[in-house]
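A.B. asks: Dropping the structures in below, format is structure tokens.
Bear in mind that the values in this text are calculations on the coordinates, not laboratory data. Quick caveat: nothing in here was measured; it's all calculated off a predicted structure.
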Structure 1
Amino acid sequence: MNEALKNLLYRMADDELIIGHRNSEWTGLGPILEEDIAFSSIAQDKIVHSLALFKILESLGEPEPDTSAFMRNSLQMKCCHLVEYPIGGYDFSLIRHFLFDTAEMLRYQMLEDSSYLPLSLLAKKVRGEIKYHVFHANTWVAQLGAQGNEDSHSRMQSALNLAFPLALGIFEPSEFEKELKNDGIFGGETELQKRWLEAISITLQKATLILPQIETVVPSYGGRTGSHTDLRMLSLLSITIFHGILIVLPKQDFSH
């Protein structure tokens with residue numbers, strides 16, 4: 001059970017860490033001040049969630065959170081391809097926000113009943129924050145899709161077409177799926193994807209956006225087993241280098 005649990009936790013923690021850093025790239029660049037603040041706040045929440053997951057991993061014998069977050073190489077990272085993709089325009093970032101956060105909300109809902117108490121408690125603790133994230137995403141997707149102009153609708157549809165195969169990578173099958181289900185830890189990626197498709201379809205219908213036919217889409221798998229895009233590796237490298245700089249910098253006395 002231990003390896004299966006660690007695999008699940010690393011998937012979740014790495015997703016949260018990388019999407020948090022990606023969302024933070026909008027700080028100071030949001031289309032309006034309110035959105036600048038909102039995206040920055042959501043980014044901070046994601047990184048805090050990743051820290052909580054890394055702390056659970058530490059209790060299972062893994063390295064302390066900073067080491068797990070910043071000092072593993074790309075092959076050891078288990079984030080999906082969706083979160084590593086560059087922020088692009090605000091249309092893509094909003095669609096990614098919508099697709100990822102809906103999956104995250106549903107995953108944590110399933111984990112509230114987990115037999116592994118630390119994960120169940122965390123799922124209940126972050127419930128309110130993630131509910132706000134999904135509300136924010138749903139509101140903007142619906143407004144820009146159904147209530148915007150022809151250009152905004154076209155941009156949102158194009159962003160959805162690009163992001164959907166990447167988003168399917170969230171649910172990349174795991175060799176530990178059966179074990180996690182049998183032990184009552186997590187209900188599985190297949191069930192999560194089913195619930196996710198049902199949930200996003202409701203919002204997309206309101207937004208008058210067309211969900212690509214899943215049968216015609218090739219999921220972007222590989223991230224869960226350490227196969228990442230060059231863009232992801234560049235993102236990880238920049239984060240790791242920055243962390244390394246902080247480690248070697250002399251401590252400063254700001255008391256005066």
Structure 2
Amino acid sequence: MKNKTKQWKWWIFAVFAFLIFIILQIPATWLIAKFSKNHQILHNVSGNIWQGQADWQRGQLRGSVHWQTRPLDLLRFRLGANLAIHSGNTQLNGVLGYGFGQKINFTDLQGEIAPETLKYFANWQWPANAIQLQDVQLNYQKQQGFTATEGQLHWAGGVLGYSFGQRQDRMNMPSLIANLQSENGQLQLDVRDQRQQKMANFSLDANFMLDAQLTQRMLLNIPSYQGKAGLDTYVISSRQPLLQGGW
């Protein structure tokens with residue numbers, strides 16, 4: 001009787017594994033056309049669910065994405081894939097998970113965001129140095145916002161040409177480190193210099209509205225700045241959508 005029970009277990013496992021294998025061979029173009037409401041973002045899709053690639057475009061921003069699914073993530077009741085995203089000199093690599101409650105999870109996110117990509121978020125003259133991502137992970141749900149966030153961003157700085165209202169100016173950006181965390185559903189970036197002195201704080205909410213605060217210490221890097229305040233005082237605050245025109 002025990003041998004028959006073991007045989008049934010092996011048969012069930014074999015059938016399950018076979019079904020997973022069949023599903024992974026479904027063409028990616030069919031899946032995207034059937035389930036994605038915004039499949040017009042993706043073009044030249046090739047491969048299948050198991051692994052493939054596609055070109056993507058959003059406004060003036062464009063690039064490619066490569067994926068390889070992680071079947072064992074099904075044991076954790078979620079879909080998972082290794083992703084490699086490219087856009088010009090921007091390169092991001094990490095693991096994407098999608099689970100119950102439309103929960104999106106990023107882990108082991110590494111790479112760099114190039115100046116031409118940053119220009120999509122703010123049309124300024126960015127320094128030539130890219131922003132480096134190190135060991136970033138986060139969870140996101142539309143209702144709950146951001147949770148379980150950690151990691152760091154590193155930026156070597158340089159001369160930043162920016163506009164504020166009708167005025168154009170420049171800032172000699174120092175080398176910066178941003179520590180990522182989540183609080184009350186918001187993604188928080190605590191930005192400091194190499195001596196761990198407070199420079200800025202950024203908060204991103206569940207609707208991708210960005211709150212930015214700059215300290216007196218940060219503003220002193222603007223040659224024309226004449227303001228007076230305590231070095232750790234947040235002097236400038238702003239709130240605006242992270243993505244131009246939405247996503």
Structure 3
Amino acid sequence: MPLSKGAYYLEVPGARLGIILCHAYTGSTADVRPQAGLLNRQGYGVLCPLFTGHGTTDIQDILDAGPEIWWQDLQEALAFMKERYDKVLVFGLSMGGVMAMRALCEADSQLVGGGVFNSPVISRDGLQLENRFMSFARYLAEKRGDLPAYLQTEEAVRTAHRQQVADIQSFARGFEDQLASIELPVYIVQSAQDELVDPEAVYDLLEALESAKISFHWCEENTHVITTNRNRSDFEASLLQFIQAFDN
């Protein structure tokens with residue numbers, strides 16, 4: 001299995017444990033590179049896949065993809081790491097966490113655990129993504145010098161985005177009933193100041209994971225993108241502690 005386009009991979013020859021870190025919706029591997037570097041320095045091989053449509057200057061590339069395509073991207077990342085490491089862990093930020101949790105529902109003997117960072121795996125009241133998404137779309141249009149043309153399509157972009165968010169939520173609901181069957185160690189972190197995902201929804205996830213070995217961390221001062229937040233030291237310490245338990 002070759003390395004996928006745009007992926008960020010830090011190899012450790014001879015290491016037994018490989019780690020996959022999945023970025024957020026509209027994000028890129030930059031979302032999780034701080035943790036990739038940290039974990040690599042501790043002796044772990046780390047792969048940060050780039051989800052299809054992300055990392056470009058055209059918002060339409062994201063809208064042309066979707067959760068089923070991103071799920072396939074993660075499956076390819078899992079295959080890549082399983083060829084190189086005896087054991088694999090998979091984590092994800094926000095939408096990336098939805099993909100990671102789906103993987104844990106279908107774990108085999110090599111996929112031994114993982115977790116989510118501020119992830120709407122269970123979302124009862126919707127996601128507050130639209131304002132940020134539309135601002136990001138306009139920023140990209142300005143960046144490529146195409147703002148007038150973009151403004152003519154802005155409402156179509158808004159409509160497509162709303163449908164895509166609904167698709168992500170539908171994708172997550174599609175495996176919600178399988179969460180109770182996960183018996184692996186699962187790491188969960190939630191920021192109290194999360195501006196995009198309802199922080200209280202994490203308790204629905206904790207309840208649904210009735211058979212998992214959960215390591216739960218509530219970060220009072222953090223916001224949604226905890227992976228790049230300047231107050232992330234406690235989060236990173238707890239993540240590393242969780243991962244080090246797999247060294248034996």
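A.B. asks: helix-only ellipticity at 222 nm (-39500 (n - 2.57) for each DSSP H run of 4 or more, over all residues; to 500) computed as -5000: which structure among 1, 2, 3?
C.D. replies: The read-out was computed on structure 2.
A.B. asks: Computing percent of Cα pairs over 31 Å apart gives 36 for which of 1, 2, 3?
C.D. replies: Matching structure: 2.
A.B. asks: Which of 1, 2, 3 yields 19 for relative contact order in percent (Cα under 8 Å, 6 or more apart), as computed?
C.D. replies: 3
A.B. asks: Where is volume of the Cα convex hull per residue in Å³, for residues 12-123 alone largest, in which of 1, 2, 3?
C.D. replies: Result for volume of the Cα convex hull per residue in Å³, for residues 12-123 alone over 1, 2, 3: largest is 2.
A.B. asks: Additional query: For which of the structures 1, 2, 3 does the calculation of Cα extents along the principal axes in Å, for residues 68-211 alone return 53, 32, 32?
C.D. replies: For Cα extents along the principal axes in Å, for residues 68-211 alone, the value 53, 32, 32 is produced by structure 2.
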